[in-house]
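Just below sit the structures, each encoded as structure tokens.
None of the figures in this text is laboratory data; all of them are computed from the coordinates on show. None of these values were measured; they are calculated from a predicted model.
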Structure 1
């Protein structure tokens, strides 16, 4: 499996109710938005890129011309719906990393390491100090099952179901376990 056949899907269609505002547009210490920081860390080795947004996110879509935009069918029904909407556009991919828009601290080298490991493993889960995080990589053989997921837990149910083929990749990157749920988390 060539690395260029492994793409990335960024889930950015959530409402961020715990945050109190649209956290994707929240400004971080460097003056860039949370979403822009998250996307900036994704290396150019990912030539296949999908950004999953809500239907009313035309302003965000316009600011990210290098991304294939996918509008989630029903984003308020949960993260799995957004993931299913994005995965349906990947029929020619051999694998996909699924990442979250609110994880701006993941290192570029971590994305590359997961992409490389997915060439040899069925499911790749990055870890930091033994704790599992995101993004998770899946080979194409799991895409159809991902497309049928529902609820707000994303593909977590598949990790339990296919535990025997999951590869835990120790990264040393705390960014894989740090998502931003509150304004205080931006600091």
Structure 2
């Protein structure tokens, strides 16, 4: 059984990206889902001076340990003004300070974004697709869900047939490649 980390890249208490990440993780078969809710952890704003003063926050060490203990990451990024959510970027900044560590620890990842807008977080996905491999993410594929409120229903998931088929094909391909190759 694979262990999947479902992560919404937002510190919003009602993050649609966290909801989406959990939903997509549930579509994989034979998995245990481990969630990470960035809105519930206290991580001070990173600065070199603060790091020298307090060291690495325990919450950041716990996050890194959680990544080390999973097999796959399902990450859905919030887009704030065309870039990462500040809370998620702060978590990345702190995690990158762990000696001899890549943030995502060479773990395979399904990279996603959703938003209420028509572009579905595509700007932040472009940034992440270029940046995350340098931070140890083995991005297997990516998916954008535009117009979250129109295309997603809590009880039924993605209600747009074309988008649902596209996502399911991505999931099937990942499972075929990673789950069956062992």
Structure 3
């Protein structure tokens, strides 16, 4: 069991129960899944394979290629073309990734001043964008030929923005004051 998962069960649930006036442990919000997506645009096949390999190394499981649903002439994309990659993490892998995200990745982001609490949407989900994939610790020793950005979405079970912010603060995500 991950350290973050133990922390959630042993300290965060009782803390949020008091803070949110919940009667039951099941009323306390939790992180359901983490969705990670990246777009590859009009890159050649070799670059797409390298991006797929790097993303698989970062998340620790196989990624799914996202294909264009319809042709758009202005973007020079055709129906069925691979235009991105995505993956959904749950359970143990989700907590492992979240722990790396909070402890290692976010502090390594250049000019980071905290996450705006308004970036949590009304459903309680937080979406973070990274301009470079090199902030992840798995990329330190790798020979990087292509650079790409990615989007990480933390999907919570919170009923409101305030509950989600309280949950994410308890996990240790640094919000602006």
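If semi-axes √(5λ) of the Cα gyration tensor in Å, for residues 44-155 alone computes to 22, 17, 15, which of 1, 2, 3 did it come from?
Structure of origin is 1.
Comparing relative contact order in percent (Cα under 8 Å, 6 or more apart) across 1, 2, 3, which structure shows the greatest value?
That would be structure 3.
Given a value of -10500 for helix-only ellipticity at 222 nm (-39500 (n - 2.57) for each DSSP H run of 4 or more, over all residues; to 500), point me to the structure among 1, 2, 3 it was derived from.
Traced to structure 2.
If Kirkwood radius over Cα pairs in Å, for residues 52-91 alone is computed to be 10.4, which of 1, 2, 3 is the source?
1
Comparing percent of Cα pairs over 30 Å apart across 1, 2, 3, which structure shows the greatest value?
When percent of Cα pairs over 30 Å apart is computed for each of 1, 2, 3, structure 3 gives the biggest number.
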